[in-house]
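Please treat every number below as a calculation from the coordinates, not as lab data. The shown structure was predicted, so the numbers you read here are calculated from the model rather than taken from an experiment. Cβ atoms are built from the backbone, for glycine too; each structure is taken alone.
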Structure 1
Amino acid sequence: MLPKSKSAFTMIEIMLVVIIIGVLAAMVIPNLSGRGEQARRAAAKADIEANLSAALDLYELDNGRYPTTEQGLAALVQKPVAAPEPLHWKGPYLKKKRIPQDPWGHDYLYVAPGKQNTEEYDLSSYGKDGVESDDDIVNWEKGTAQAR
């Protein structure tokens, strides 16, 4: 004898679930597109305004000056041997003990003394395109990192 009823999903129930998932995906995916670039810009601003700036300030506190352009951001990870050699280097000043790159995989640009911040340093990222343009993220406009 066959059992009277089997417990299983019907084709209509399966199709209904697939349609609901498709509708939800159609609503969510457009809201997420374009957010990746916005998140990368926010991460670059955070690196420039907080992470690297704090490390550079700690270096300056210990040594009485910021690393030179030639010493670069590498001075935050390894004691520079180029003049002026820091006498009170207490690094590494970056937690991960490596120089971060911007979210697009390019090196941050560091100039000290800066052309814009003549008393300190200029710190910037060329942004997505990797060349100097309007999408650059910099530390010298209005005292915070802003797009040029």
Structure 2
Amino acid sequence: MKTLKRIGLVAHDNRKNDLIEWVIWNYEELSKHELICTGTTGRLVEDALLSKLPINKHSQLKITKLKSGPLGGDQQLGAMISEGKVDMLIFLWDPMQPQPHDVDVKALLRITALYNIPTAANRSTADFMISSPLMKGEYEPIVKDYAAYITRKV
């Protein structure tokens, strides 16, 4: 993980406002990194950051917008994590609302655990992650070798 972090941002509909408030609160730090967002979340994040950044900083803003979560965005993000193209994930999910693409959400969270990337499911954890001294330097997470699971005979 380099000094410039590639941060995945995802929020369910009932949590999008929470994520936007968090993005605005942390815009100075976030604007130093590359952001990768699913669908509508990406558009909202971009609008929020562009409204906060001075005009001369707009061209420095790096946001990749994937498909909407239910349309494959969660899976795109999971693929990017498995390819080492995402360093951390802020995923404000709604624990009170069943999601039609719940299987995709679970798969995304499984991939974050598998590849040992920092993952926040709520604003408090996101605050701790963004304010960590580890945000300012390089960091190499330890990734478990799961090859034995694949070659093990049942």
Structure 3
Amino acid sequence: MSKKIAIMNGPNLDRLGKRQPEVYGSHTLDDLEQMVSAEADSLGLSVEFFQSNHEGALVDKIASLGDSGFDGVVFNPGAYTHTSVALRDAIAASGLSVVEVHISNIYQREEFRHKSLTAPVSTGSIAGLGFHGYIAALRFLAQ
């Protein structure tokens, strides 16, 4: 039976390719999902994608993944990384292996982005590798 991995994206990641291409590049969320799907197939993983701009929907999804037998989550919480105690608590309570991913290097950006509330309760964190960060996280969770 293949491992089940969720790929979750938070606020504004549905705007990839349009929003700040100088920071996030010109590829879209669909492009990212195609790239991740191809890698998941090569690794023998089952993946499910979820994106929401709403904090509560992300919290609900993490809880449902924890209750549904998922093996791990690649999660880009977007701006909620820096503000959401609710997401931090959901990750901590889920029992899931979560790898936090950021397309940009949050430590090269505004100072308020340097603090992650979700990283301390995640298995690992990857920042600044663009879409390749999702692939690195997926490969880690495949082990």
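With distance in nm of label points 7 Å out along Cα→Cβ at positions 54 and 86 derived from the coordinates and found to be 3.3, which of 1, 2, 3 does the value describe? Intermediate results must be reported in sequence, preceding the final value.
Values: 1: 1.6; 2: 3.3; 3: 1.0.
The value was obtained from structure 2.
12.5, 41 is what came out when Rg and Dmax of the Cα atoms in Å, for residues 38-125 alone was calculated for one structure; which of 1, 2, 3 is it?
Values: 1: 12.5, 41; 2: 14.0, 42; 3: 13.2, 39.
Label of the source structure: 1.
So if we calculate distance in nm of label points 7 Å out along Cα→Cβ at positions 22 and 70 for every structure here (1, 2, 3), which label has the highest result?
Values: 1: 6.6; 2: 2.2; 3: 3.4.
Once distance in nm of label points 7 Å out along Cα→Cβ at positions 22 and 70 is tallied for 1, 2, 3, the winner is 1.
Which of 1, 2, 3 yields 18.6 for Kirkwood radius over Cα pairs in Å, as computed? Intermediate values should be presented prior to the final figure.
Working: 1: 18.6; 2: 16.0; 3: 14.9.
Derived from the structure labelled 1.
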